[in-house]
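Participant: Next up: some structures, all given as structure tokens.
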Structure 1
Amino acid sequence: MARLLPLFPLNLVVFPGEKLNLHIFEPRYRQLVRECIEQNTTFGIPPYLDNSLSDLGTEMRLLGVEQTYSSGELDIRTKAVGVVRINKFYRQAPGKLYAGGLVEAVVQDNEADPVLREIIIKQVRQLYEALGLRKLLLELAPDYCIFDVAHHIGFSTEQEYQVLATTSEQERQEIVRDHLETILPVVLETERLKERVRLNGHFKNLTPPNF
């Protein structure tokens, strides 16, 4: 059933379960945050991509206000709670300064393929090791979902939106696996070339062939 949800369009994709800190300075969004506090309501972040508003957005719950400035600006903490489809967009919600939309929840199939889960963990580890980012390697729980990794594997914003728009976890797994299979050889070759450049001009300790 459709319901009216305040909207806060941004040039980013937020995944369910993700925590997001925001600095609020525009009067219209300060009004939105005040109402979320007073009425314990949620708001939506639809990605603004290619100069247009996306059909899908992420519903956000306000966790707290970190700081309030004398100017009225706010630092807030939020968490994504689900994906919504925007059936009708209002540049201004009725009687409000901020945008709004008639939305409905997007149902997710969260059943993962355990084999793909293991493949992706190995691919992510290989990617981070190839980039020399072992210390930043993601600590993934055994039951992790694709939303937990999708910001950390080199996706473009458009690719992240494709993941958000996919309602099946197994299909999301396939998107990530295919992406990693595509970029891993490129990353490995790039790192190999960088190593050759670093060695160029240095004294080399080489073992001659035995013939």
Structure 2
Amino acid sequence: MRGTLYIVAAPSGAGKSSLVNAVLSRETGIALSISFTSRKARPGERHAQHYHFISKEEFETMIANGDFFEHALVHGDYKGTAKQSVEPQLAAGKDVLLEIDWQGARQVREKLPDAISIFILPPSKEALETRMRNRGQDSEQVIAQRLANAREEMSHYNEFDYVIVNEHFDAAVSELRAIFQAQRLKCPAQQERHSALIGHLLA
């Protein structure tokens, strides 16, 4: 049985990565796709664990060869999801999760319309701003720009199959896991999974 591709997107500060990491620690049947990037590794980052770090020339060759489900040029560096990171796992029956932005999600859905997409919203603008400030990494100008970008990103929430409001973390984790569980219980998946039982019951 072919695996399911899940897309999780959110504005900066909505807690997407924390949610995804919490769910993946509980869901052994889902693999996180590792993105490719042309930027240099930062301190503490490891190749094939955080990103696949390749040169700009290598990335552009992969683009020309049609090797990406989605890619974008961000602040002078490429970032994208390669088919080789996703297709073999889906074909082997493994579910795969992409943690990308709404633009990348749109590109992926064009190529794989069966992908299940999920958008994470913060509980309020104030909560979003507080989370950004609590990082303690950005200037006022950067925070203002991130908030403006977040408004643009959140305006695309209705392009997604599911929306989760990350107000109470444990509840949001449960809701995200419920989406995975519901997908596994759909009739075609259960029909394939329990074909012997169904055949016996209907004999």
Structure 3
Amino acid sequence: MPKLVEKRTVDMQIIGDWVEPRTRVLDLGCGRGTLLGYLAQTKEVAGIGVDLDFHRITACVQRGVTAYQGDMLAFMREFPDRFFDRVICSRTVQELDDPTAVILEALRVGRTLTVGFVNHGFWKNRLATLFRGRKLRNQVYTTEWFESRPANPVTIADFEHFCAAKGIRIARRAHLAGNWRSPRRLCPNLLAGYALYDLTR
């Protein structure tokens, strides 16, 4: 199994373990609908995705996943409080123009918000930046700076500080080592390559 596919499988399994069966799920930045398709098969969720990319939405439809093309903030504002049992923002938060607004709105429309992101503070990332003095290039950060979408690289320490500052409760967390398989409980901001959080208000 290719490493990127393997990593996608591991974080889907963790999210799948957190999702209750037959609940309503909104996936922000749903991509090609891989996660929602997995949750529909394994947890029988009633899921909907939202993404800006037309080709990704087309892939969702071909997969049988309900998805909306457009701005996620505008989309969420159409729903009443706590309409969804869970909102998921997996591998999306670092690309948001206004992550604070999106996260707070997601916590309004959802009872729980699951956020997953690559930990930019991982020790290999720090060393690569220190010694190369250039934008990271590896299996996770695959593009040159001039090919990249706007991004706000985030660390575990950054994210937990954000939650504390905004009064957001961390209900549970999972930190994975650089292989994205093994749990990493000691010094996660330095030693974890990927992080997942369940958030509530």
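Every read-out reported here was derived from the displayed coordinates using simple, explicitly stated rules and does not represent laboratory data. From a predicted model like this one, the values you see are computed outputs, not experimental measurements. Cβ atoms are built from the backbone, for glycine too; each structure is taken alone.
Participant: Given a value of -0.33, -0.59 for log10 I(q)/I(0) by the Debye sum over Cα atoms at q = 0.09, 0.12 Å⁻¹, calculated from one of 1, 2, 3, which structure does it belong to?
Facilitator: 3
Participant: Given a value of 3.6 for distance in nm of label points 7 Å out along Cα→Cβ at positions 63 and 167, calculated from one of 1, 2, 3, which structure does it belong to?
Facilitator: Derived from 3, not from the others.
Participant: Among the shown structures 1, 2, 3, from which was the value 21, 14, 8 of semi-axes √(5λ) of the Cα gyration tensor in Å, for residues 127-174 alone calculated?
Facilitator: Answer for the origin of the read-out: 1.
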